[in-house]
1. Hey, helix-only ellipticity at 222 nm (-39500 (n - 2.57) for each DSSP H run of 4 or more, over all residues; to 500) derived from one of I, II, III reads -9000; which structure?
2. A value of 24.2 was computed for mean count of other Cβ atoms within 10 Å over residues 65-72; which of I, II, III is the source structure?
3. Using distance in nm of label points 7 Å out along Cα→Cβ at positions 33 and 209 for the comparison, can you identify which of I, II, III gives the largest number?
Structure I
Amino acid sequence: MTAFQILLPAFVASLILTGIHAYLGVHVVERGVIFVDLSLAQIAALGTTVAYLAGFDLHTGFGAYLFSLGFTFIGAAIFSFIRSRERTRIPQEAVIGIVYAVSAAVAILVMSKATQETEHLKEMLVGNILSVSWPELGKTAVLYALVGAFHFGFRRKFLLISLDEPEAERRGLNVRLWDLLFYMSFGFVVTSSVAIAGVLLVFCFLIVPSVAAMLFSERLGVRLAIGWTMGAVVSAGGVALSFVLDLPTGATIVATFGGTLLLLAAYRALVLRTVRSRA
């Protein structure tokens, strides 16, 4: 196989992940739950480790996916319950961080009992996007299209809750119910994404394009366009760099996202400084 044939599925996977995660990232950033994706991804990985100990085949079995999805739904229920405007001294991010830390610790404990599939289970955490197959990409694209259609159909409710929760409550929306639906749809995406790219890369696809877009625009459409463009360009650059420098693909894409975000932030600061000096 040529280098192009080897790298093409990884690049296509990056485009598919960017498409859905850049949109969901807008909601996550606006809700102020930055690490919810990282926490849900870790819960999904924990579900996979438990599935292995339960005797399910991690390579071909559908049971492992259902285990992972079930764990993610539990996390979705927790996060939708704690996102309430009731008076509380405990920040939502604190609970999300606790869930992440506990999930990671339990995953390590479970992996210590997995004598044969340890490397595969570790791969779930750090990812191996080069190993993705075309049939897997096809199924993932269909799933994400369905989730995207669901969000498009109820976009006004989801966006209103993310952007102005008090107004959503004033209009009579059941915020907790719609939060549960949001996080459950999020769970479908995260469960599949972690299996392809690992926890860290999934988190990067969700947050970095959205944060970069916020540097340059407050309009939702413009932010989505910037996020999707950045995801596609940076993914291509990261995949190419990993091949040229002979580095792990997932980690290289993450580092490329970080470097690009720094450059964009520096460019924005320079532009603002120039405008102010002229003014």
Structure II
Amino acid sequence: MGAVHRLVLSGKAPPLASHYPSTGGEPRDAWPAFLELLRERRDELRALIDHPVQTNEPARCAALLGGFLEVARTTGLPLRLLEVGASAGLNLRFDRYRYELGDARWGPPESPVLIRARLSGRPPLDTPVDVASRAGCDQRPLDPVSDEGRLALASYVWSDQVERHTRLQAALGVAEQMAASVDRAGAVEWTEARLAEPAPGVVTVVFHSIVMQYLSSAERERFERSLEAAPGLVAWLRMEPSDRDLTEVRLTLWPGGEDRLLALAGYHGDPVRWLDQPDAERPSSPAPPAPAR
């Protein structure tokens, strides 16, 4: 389906494009045109289906946002962002997006990226946040400012999900204005190397969304050990599948290593059910101090 969509988006399948909402078409009676494309471009499609599926969903920032703000609230420090499995790095730019979360609003009103989600609970949306740096890694990173990278990302969004396409194109526009490097590297080795670098005056936030299932058990264990052993102030924010219909958004902060379930959220960020209680309602425990360097 992604390979066919790629041809449609590339302008190579006008009859089928008239049925695809992502190209302004009406989603009716597409099957004859779909079959004809398979027959006409069989060799090209056979080559394209060997491409790995690659997505980068900015709407997941609706679920991650509260975690970033909680780290900023707890530490009072700028954030050094390190994203594992970053794809094109669109979520590294979370603070440049506009959010409509139920009745709450967050982010620059002039942002071209609008992320909507139903929200229950009280994430710390009034907390100021300062992003000091942004970097990520991926086994097969995509360049969000290249024609090939943009086409690949768009091709793996379902054609009828027009809002996702609009949001993706807007996020790609933001990526043109703000650099964020994504290295071609494995999650464990890259994270170990980054955590070994001196990072005075910031809190290092290692984060990921729907990534851990792609690592082996041994890799996951090594990854977690690297976080536990890292020097300085380190936060681990993750949005990963659970045994429920929603993902779990969890936060661990070192020193201390307290693990907190912050929220439950949809796989694309909507809805967000914030579970974490304000400090006044949680058992009293002092925030870990920033270590001397």
Structure III
Amino acid sequence: MSLSKNTQELPVIVYTPDSSLAEPKRLFREMTDELKNSRELAFALFSRDMKAQVRQSILGYAWLFFPPIATTLVWFFLNQSGVVKVADTGMPYPAFVMIGTLLWQAFLESLTKPITSLNASKGMLVKLNFPRIAPVLAGIGQTTVTSAIRLLLLVPVFIFAGVEASWTIIFFPLAYLSMVLLGIAFGSFLTPIGLLYTDIARSIGLLGQFAMYATPVVYPLATAGFLGWLNRFNPMTYLIETGRATLVGGPFDALPIALIICTFAFVLLLIGWTIFHITVPRIIERMGM
């Protein structure tokens, strides 16, 4: 009797030839239910991964600060020595590079984390039945928290460089979250493919290094030539410029386009989430055959 009772309590999945897109209301309800049911597991995975960073490393969370510090020191040395001559940035160069680096890393890690989180959980995904979005949420949470911790670097850099923060700094978290939102939006489209081919995550990391130089991260906004053309058509340009402006009080010339990009990123995220919900469970089932 107990075996029969437990069997009846198991969820029943019915597959039909009809597309889920044919019933948008039911599809949206399934997506929100999956999101709600994955909260506890996502938090457990998030806690496990955050603690693992400390247990498996001598320096623990100190490693979070090394990449932006190293990038800032390298470019500060190159600029000071005259090897690379950077035009006037409107603020002390160390602060300029640190702000751009922190924002860029938040975007790049938000882009790659959903893919790497799913790839790391492949064995569990194939063997167990649980909300497939849980590892992605855990990865996004980890990236958001670790990137926010790195923002503490701005305090000593501003003091060292003599930069006075403006009252508009209260809007900086919105600029930072916009970078994360855009990264997750792009990453949501690449996640199903990245689950099949690990080359996707590796390619993003490699191309991200080149893409940084098409964005005014370590140099001021270019207005002429090929680099100026790249800056104008790069959506990251407007988010990074707006993020810097919130810290030092302007100018906010990039703000209107930044708001349009944020709206586009939100719509893109909804579409990517829908694709994820439809495709990832089927990909995982085929992987387990």
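Throughout, read-outs are computed from the coordinates displayed, never taken from laboratory work. The structure presented is a predicted model; accordingly, all values stated were derived computationally and were not measured. Cβ atoms are built from the backbone, for glycine too; each structure is taken alone.
1. Details: I: -27500; II: -9000; III: -24000.
Going through each structure in turn, the value belongs to II.
2. Working: I: 20.9; II: 24.2; III: 16.4.
Going label by label, the one that fits is II.
3. Numbers: I: 2.1; II: 3.1; III: 4.6.
The maximum falls on structure III.
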